[in-house]
Structure I
Amino acid sequence: MEEIQKPENQGLSAASGVIRAEHATGDLRLHEFRSRIFRNTRFLRVWLPPGYDNSANAGQCYPVLYLNDGQNLFEAATSFTGVEWQVDETGDRLIREGVVPPMIIVGMDNAAKDRIREYMPHRSLHPMMLRVQGSRYPSFLIKEVMPFLARNYRVASGSENTGLGGSSLGALIALYTAAVCPGVIGRMLLESPSLWASNRQIIRQSRRVKRWPQRIFLATGTSEVGRKEQDQSVVDDVRELAGILRRAGLDDERLRLVIEDESTHHESAWARRFPEALAFLFGS
């Protein structure tokens, strides 16, 4: 097994093979996870809701939201940009306020230098990426990650209790997974999805999908790239995807489209929109 870089500067403690992030809000547990499908190792960051370990809740099972680029979700020290999504703070607050039910949120770390390859489902000339591995991602999630969570935590079954999401290429591969594995994912978060990748092949593929998740939160900013024509193209692509979803039967109760003025392609934007996304996807 190859070595992976241990998280730094987080005040971590380890017990029974589980690393606990002491400075996160709530109970954040890190598992070193070996994938046979991708043939590499990464961390799964499992955030548990308030009261998970209380004896009174021993029989309760919880919905799960799986999110890509797990390094960027909970702590600034591990984030690529030094800015986190504040998933732990937002989850804790919305659960305590009763906006969403108690739930588990899982951050699946990306594979660093192989991130683009794993998150690209189709070959691409821009960027040049011919040996992509994204077609393996649905099996990685469904056959490896989900069973691991079910073995180790009290996970509620069914698509209505299963969410998946990410940003940028992490959103692209989430969309691809929902397209090729209908009925598995019931809640989907797509932040600034890289719909342009592989000459927009995911948009063409989406037109053929007949069964989508029960709820989808789709968002982007108007300044994603920082150049006017490309920014408009990003927004146009997102609006086109929203149109495809609407024609497939997703009304306002199932699809939330957010085009945020002047918002950029950055963790700070995704953090800002995460409370609305979580409330829409899992709220009553």
Structure II
Amino acid sequence: MPTSHALARERSIPIRFADVHTRPVSPALGAVVEDVELAPDIDDATVRGIRGALLQHKVVWFRGQSLDGASLTAVAARFGIPTEAHPVEPSLEGHPEVLPLDSEEGARADVWHSDLTFQECPPLGAILHALEIPPVGGDTIWADMADAYQSLSTPLRGFLDGLTATHSPTKAGGYFADRDRTGGEAAGRTAVTTTRHPVIRTHPETGARSLFVNPLFTDKIDGLRRHESDTLLGLLFETAVAPERVVRWRWEAGDVAFWDNRCTMHYALLDFGTERRRMLRVALEGERPTGVSSP
């Protein structure tokens, strides 16, 4: 297996995936896909190239795109099946798969998380399009959960390989309730949702193992005492967001990000005061996470 230094060198070199050219932006993860216009009629070879880049880099970005709700949904459908916009938050009018994220309406994601892991089948990933960006601030950061797993000692990895954890939306506090537009019905239904997932997830396409816990939705490691669970989760979260396995993206209007939710966490910085940050997001259906010993 290549050393971390060798992988860092590889990631610093532009790579071509079929008809797609990528430019890595950090030694950890993330790359810009160059000279691609995202459109509903994007050709099959380009789709395969982008999927290859996503599997290697875990998050990819596209500059200078122009998409509305319909075209964003159509582009997402080239990579999978779009989900409903969100179990609680309202969708873009006329586009049930599109989640509008507008800071003027209270949208925020300023805590480390993987999307909707309290669901039985969390999203495969998401495509996020920036419409309006603050002049300063509002960056998003992503963390590499596969590298976090590999950085742990062999005995600790062996212990974690057989564990599961309970995920719940209740750690989000009143945020979902504040964003609910159904009179409390959606938030109430979602609040009672809990799901168990393996602490170590095996990626269904690459076979790589990664941490699959996050501060927003992971409530407790099953079978451990609360103090034991909190201590171990704290260690895992600290490991996951070490600077050497985090990438930071400075948004420009027109940017699109596409990330693999199965092996990353992300965090949207809430550091832009009264300026406006407005985006559209479509998530893709995922599969039930499988662990190291799952059939």
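What the table shows:
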item: Value 23.0, calculated as mean count of other Cβ atoms within 10 Å over residues 71-78, assigned to which of I, II; result: I
item: At a computed 1.00 (FRET efficiency 1/(1 + (r/R0)^6) of positions 31 and 111 (r between Cβ atoms, R0 = 30 Å, to 0.05)), which of I, II; result: I
item: Label whose coordinates, when semi-axes √(5λ) of the Cα gyration tensor in Å is calculated, return 27, 25, 18 (choices I, II); result: II
item: Identity of the structure behind 16 (criterion: relative contact order in percent (Cα under 8 Å, 6 or more apart), calculated), options I, II; result: I
item: Comparison of I, II - label where distance in nm of label points 7 Å out along Cα→Cβ at positions 87 and 271 is highest; result: II
item: Structures I, II, by FRET efficiency 1/(1 + (r/R0)^6) of positions 151 and 223 (r between Cβ atoms, R0 = 30 Å, to 0.05): label with the highest value; result: II
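The numbers here are math on the coordinates, done by the rules we state, and not lab data. None of the values given here were measured: they were computed from a predicted structure. Cβ atoms are built from the backbone, for glycine too; each structure is taken alone.
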